[in-house]
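Visitor: The data blocks that follow each hold one structure.
Rule-based calculations on the coordinates, nothing more; no lab input. The structure displayed is predicted, hence computed values, not measured ones. Cβ atoms are built from the backbone, for glycine too; each structure is taken alone.
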Structure 1
Amino acid sequence: MYKIIFDKENSLTTEVKEGNTLVDGVERLWDISQLGNDRFQIIKNDQVYNAEIVESDDSTKTMTIKLNGKLITMEVKDSMDLLLEKLGIEHHADSSVKDVKAPMPGLIIDVSAEEGQSIQKGHPLLILEAMKMENVIKSPADGTISKVHIKQGDSVEKNQVLVEF
């Protein structure tokens, strides 16, 4: 189950049960086709919607999609987030960030992080090339960099620690 929050007044809950998509508990007959890595086509009531995931940030649980050319930013909470919220436990992923790990194997193209540097959340730390794409790895939280474990030209493995706070 997912809860999608568009703004303070607008949200919806989605879930898939036995292959059927439910939105706020009501079954929706949508035809969803994946056209590429982050591109989808949705057909609802004979109307076609083109959707593309533009940006996704796991640390803040936010996603920006382009739906028929219009940008929409939303917060997406999964079942674990909803359970923690129901129990009154606030989950702040960035409050206990101690390091940044490689999300996938690749080659370090550029390093802008320096030891002792004070940075803010979202500040670019390095560029990781993986699968012929350059990925800007950004700081998940405000902090001071205590150790940079990589340099330009290094090959890294998935989950390898790149930067420590």
Structure 2
Amino acid sequence: MIVNHIGRNVKLGRDVKIWHFAYVGDNTVIGDDVVIGSLAHVDYNVVIGDGTRIEGLVYISPGTVIGKRVFIGPSAVFTNDPYPPSRRLVGAVVEDEAVIGARSVVLAGVRIGRRSVVAMGSVVTRDVPPEIVVAGAPARSIYSRSVYDGKMEHWEKTGARSLRRSP
């Protein structure tokens, strides 16, 4: 038996796929063509835009807003409490077409700009401008999205290891 929890007042768009043992909290809005991986925990009052893919073991805290066509890698964590256990919570915002790498942590109130990339394992402590790739703990800018796209295209065409972070 496969068990998922879908909370009260959840709005699901068309063709949403929620894999095994996932949790979706109350009052969450999920757009069309969204995929949520196994063991993901999407807490209450979250908004997820169309075409977004959330991999397994991701935690999305209450109040987080995820744009359209965003990719969130496995085990990424979004927080909403800068001073636990505070009574004032604030979710993160991820703008359209951003990429959040595996095991990244995004702190409360941070905004990830449109088409930015957060490298795997990064800790994002401040806003990320649009079209920028950040990496590290704390995350810092390493190059532009156009450089990232070029590296990805080279990787896909040749299979060559183009994983170095230098520009």
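Visitor: So if we calculate mean projected area of the Cα convex hull in nm², for residues 35-122 alone for every structure here (1, 2), which label has the highest result?
Guide: Evaluating mean projected area of the Cα convex hull in nm², for residues 35-122 alone on every structure, the highest lands on 1.
Visitor: If mean count of other Cβ atoms within 10 Å over residues 59-66 comes out at 15.2 when worked out from the coordinates, which of 1, 2 was used?
Guide: That value comes from structure 1.
Visitor: Identify the structure, out of 1, 2, from whose coordinates relative contact order in percent (Cα under 8 Å, 6 or more apart) was calculated to give 16.
Guide: 1
Visitor: Quick check on the output: 1.03 is Cα Rg over 2.2 N^0.38 Å, derived from one of 1, 2. Which one produced it?
Guide: 2
Visitor: Given a computed value of 0.65 for FRET efficiency 1/(1 + (r/R0)^6) of positions 51 and 155 (r between Cβ atoms, R0 = 25 Å, to 0.05), which structure among 1, 2 does it belong to? Write down the numbers at each step before the final one.
Guide: On the way: 1: 0.15; 2: 0.65.
Checking each candidate, the match is 2.
Visitor: Still on this model: If distance in nm of label points 7 Å out along Cα→Cβ at positions 43 and 115 is calculated from each of 1, 2, which structure is the one that comes out at 3.2?
Guide: It traces back to 2.
Visitor: Check the numbers for distance in nm of label points 7 Å out along Cα→Cβ at positions 75 and 147 across 1, 2 and tell me which is largest.
Guide: That would be structure 1.
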